[in-house]
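FYI, it's all coordinate maths here, none of it is from the lab. Treat the numbers as computed from the prediction; the structure is a model and nothing was measured. Cβ atoms are built from the backbone, for glycine too; each structure is taken alone.
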Structure I
Amino acid sequence: MIEIQVPQLGEVLREVRIVELLRRTGDPLHRGDALYIIETDKTTIELESPYDGRLLSWRVAAGDVVPIGAAVAVIGTDHAERRIQTQPEPESRLVPPRTRAYAKSKGLADEALDGIPSATDKLLPSDIDSYLARPGSGVTPPVGYRDYRVTGTSRTLIYRLRRSVSTVVPGTIGVEMPWPRLEIPQSEADATKPTPFQVFGHAVARTSRDHPKFRSVMIGDDMVREYDQVNVALALARPNDELIAAVIRGADRMTLDEFVRACTRQMRAAIRDGDQASEDTQILLTHLGEFDILDAIPTLVAPATSVVFLGVPRRGSDMARITMTFDHRLINGASAGAFLQAVAKCLDVYR
């Protein structure tokens, strides 16, 4: 048996996100077959099987954020170059600095780490948690507070935010526009009345058709990928303060009624199944109307090109503020300003 690990793809790369598992347990494999897809701080990469054999098991799931060197899968083969060590010798086991820091925060001295078992040849914070959860670990529980690990959707968001900090050069601008432009009366032909946020999102998508940079994303620092359609993501909050996105694909080609129905459908799916953001999501849209939030500086999450916040009107005024953060590597202030002006003009067609 051979244990497949996440390879070191760059000197500063510390962890990756598992996007998709391409094979099922029991599938035969040939060297070079696509095995799984990861998301790094720059792009997504399809990784191949380095051996012939059969997939015995996965050690990860789609959506997991794992460190470089983490075990991904186990392959059965007659030509294993390295056999799995279920009980690695302490002297051969790697203890990363972040694991030492985590152990220290839990009250464990460095010399205690040798006696903590691990699932792989690397001691991870999860191994520390498993050890401390056992009766008789000898560690006194803290008094007055509790520690818990961030997992699931929140862990993915943190990964993407860190990715954005390391890659995106953000710029932010804002304008004001009359809120009544977003209030569209329900017609007899429409099944539902669009909300102001839906009208705004549709206008942003339609405007992007004539502004190619807003339907593009950066690939590294020297390549732009321009898409033929606009995919917008609506920010949603789930219980436990989880932030996810519902993606409307091809939004620029939809009528307003089609867009409204797509929003309802995708939002329900995202609440039920989880985040829908992908590498070809170019624009993020956010609005906190239920909390009467007037203004914000939205955080851009790569690989999106821009994130646009719609505020509510000020008290006693019909003016609302739109704030946009954009990737300055691709878009300059003048282009961003022209885009927002075009969005405001696009809203005139709904009147």
Structure II
Amino acid sequence: MTALPYAFGGPPLRGTRRTVPEDFFVDERLGFEPDGAGEHVFVHIEKRGANTDWIARELAKFAGISPMNVSYSGIKDRHAVTRQTFSVHLPGKAEPDWHTFDSDERRVISARRHSRKLKRGAHKSNAFRIVLRDVAGERADAIVRQIATHGVPNYFGEQRFGRDAANVERALAMFAGRRVQRHERSLLLSAARSELFNRVLAERVTRGNWNKPVDGDVWMLRGTHSIFGPETITDEIARRCAEADIHPTGPLWGEGSLRSAGDVAAIEQAVGEGEPTLTAGLATAGLSQERRSLVLMPEELATEWLADDVLAISFVLNAGAYATVVVREICSTD
């Protein structure tokens, strides 16, 4: 996996994360309310030290239905305390007493009917509260202000690449002919795409233009997946970029030509030419060329010293973003 350069010169602090599950808290925000009627029950659960897929299977057993009839929007960290919604399909069936599902690993917060199942990626955002312990170093106020104003590089986090970052090597083996199961194939394709994106973003961080206009940029409107460009860099484009209303994007590799042009296309093509097996494999897999913002803007960013060596960092990220890439700019962690 590519070494990822820092945006602001490196973290001023060092410390330890995830000493206990409560040190990493995530609250999934759907961005909408269940409508109160329908065949699906949205069960809002707090889990501790538990795998999302395991909770889904346990819900299916509890409700007496197939695991195929339980869905969720996103996978949440196991070594954490997390809150998320599960969709349980109960057409024409009475609901069980959901609170009897509670155990040491999980607690039902609420349950409400909805007309449609919960699909992957349907939630709007995640709220994080991360506690770092044994913290030493300089105070981080200045860098926190920079992050609030400019954001951080929107890298894919370490979770995407598997233990010891092995998923990219496994993807290369798959593209070379190794047979894999369908679920593993999807995982490895994502890792390959993420590696190429991170390499492009790392190059632009090194050049100091990851959040600045460059000739040939394709733009994404902040808080959306709406993209436009490339187009001539005007004063208006430069102003909107400086105000973080729009962000430059990088490629999620697939079949077809890059959308970027000019200097940006040259950077992206150089990265692709450096990994021909990955780019060819992704194109052959039938994935379309897509774009992802190079800039991640944490909302509601705040820090609180709980003790002289204990720091809590809280913020909200849109779905698909990684909390670890925010924390790494503030504190290097074990």
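Here are the numbers:
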{"item": "Structure responsible for 2.0, with distance in nm of label points 7 Å out along Cα→Cβ at positions 244 and 292 calculated and labels I, II on offer", "result": "II"}
{"item": "For 1.9 (distance in nm of label points 7 Å out along Cα→Cβ at positions 132 and 308, calculated) the corresponding structure among I, II", "result": "II"}
{"item": "Structures I, II, by mean projected area of the Cα convex hull in nm²: label with the highest value", "result": "I"}
{"item": "Structure with the greatest value (metric distance in nm of label points 7 Å out along Cα→Cβ at positions 20 and 100, set I, II)", "result": "I"}
{"item": "Source structure (of I, II) for distance in nm of label points 7 Å out along Cα→Cβ at positions 36 and 236, computed value 4.4", "result": "II"}
{"item": "Comparison of I, II - label where relative contact order in percent (Cα under 8 Å, 6 or more apart) is highest", "result": "II"}
